[in-house]
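Asker: Have a look at these structures, which come just after this line.
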Structure I
Amino acid sequence: MQTESAIEAIVQKLEPLLAAHPTHFLVDIRIKPTNNIKVFVDADEGMPLSNLVQYNRALYKVLEESGMYPDGNFSLEVSSPGLDEPLKLQRQYKKNVGRYLEVQLLDGSVKEGKLLETTEDGILLEIETGKGRKKEVTQVTILFTDIKITKVQVKF
């Protein structure tokens, strides 16, 4: 089975499971050539581990019964995207308002700042430059169409 069609089939099997929890949403599905399936699910207010376990068990059973992978020749991991995973959906940006982001733009430049708000078209970042009396705070609007990769930054 082609990876694209396998992903689409898994999405169709996962959607009814997610429908029971309107605040939960699918972020990404990846399938390695060894039939290792990784499903990333997130939630608007944080994803409890117990829900991830439920999704894993339910989806595993559905995949097993569907015969998509004869002889049970697959492995399944259901997790929430970690800090090392880039933000992909507008819903993820909304969830991370108030956190620091590193945004790589299509033109190769990088912006780092605090996410103040998100709109349908883009995000508003607060960027600090300089220190002490020379410190300047500016706000920059970045369109989603200009973003290559966005990652959440941990600041101490």
Structure II
Amino acid sequence: MFETWHPHVVVAALIERDGKFLLVEEHTAEGLRLNQPAGHWERGETLMDAVRRETLEEAAHHVEPTALVGCYTTYYSRRDITYLRFAYVCAVTGFDAERALDDGIVRALWLTPGELAAHPTPHRSPLVMRCVEDYLAGRRFPLDFVNHL
């Protein structure tokens, strides 16, 4: 008998402005953590719809994906969960200063890569820094790398 296995598919937004990246500080089961605006892909959405929605919900920024930085996996043994992350480069198209952020989100903040690496708040996963490093290395795939049929 085979055990059913379902990875958690998530999206993340890499948003850079003047050498700083948009991040969120959020409460998690492991405590306060830093992450890119990110979250689960929901039924009926494209991955790009999901990254737009999650960034608005978590950071009050309207964004438009411009490229895919990459697809990543990470495994959390403590909770026996594998995450499949699609990380998108996004351009800011608007900001809603009056919008309430999602439950659990403490604040949105802009950090340089050095500030992110040295920040006292732990990263949500090793993928947070890895995605920034890949972005800075110029890694980009066209949006049609992922097709929704």
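Here, each number is a calculation from the coordinates, and none is a lab measurement. None of these values were measured; they are calculated from a predicted model. Cβ atoms are built from the backbone, for glycine too; each structure is taken alone.
Asker: From which structure (I, II) was percent of Cα pairs over 23 Å apart calculated, if the value obtained is 48? Could you put the intermediate results ahead of the total?
Answerer: Details: I: 48; II: 32.
Structure of origin is I.
Asker: Okay, moving on. Tell me which of I, II gives 12.1 when you compute mean count of other Cβ atoms within 10 Å over residues 15-22. Don't skip to the answer; put the middle values down first.
Answerer: Details: I: 12.1; II: 15.8.
Computing mean count of other Cβ atoms within 10 Å over residues 15-22 on every structure in I, II gives 12.1 only for I.
Asker: On to the next question. Hey, mean count of other Cβ atoms within 10 Å over residues 31-38 derived from one of I, II reads 13.2; which structure? Mind dumping the intermediate values first?
Answerer: On the way: I: 13.2; II: 20.8.
The correct label is I.
Asker: Something else: Assign the value 18, calculated as relative contact order in percent (Cα under 8 Å, 6 or more apart), to the correct structure from I, II. Can you show the working numbers first?
Answerer: Values: I: 18; II: 31.
It traces back to I.
Asker: Identify the structure, out of I, II, from whose coordinates helix-only ellipticity at 222 nm (-39500 (n - 2.57) for each DSSP H run of 4 or more, over all residues; to 500) was calculated to give -8500.
Answerer: Details: I: -8500; II: -5500.
Going label by label, the one that fits is I.
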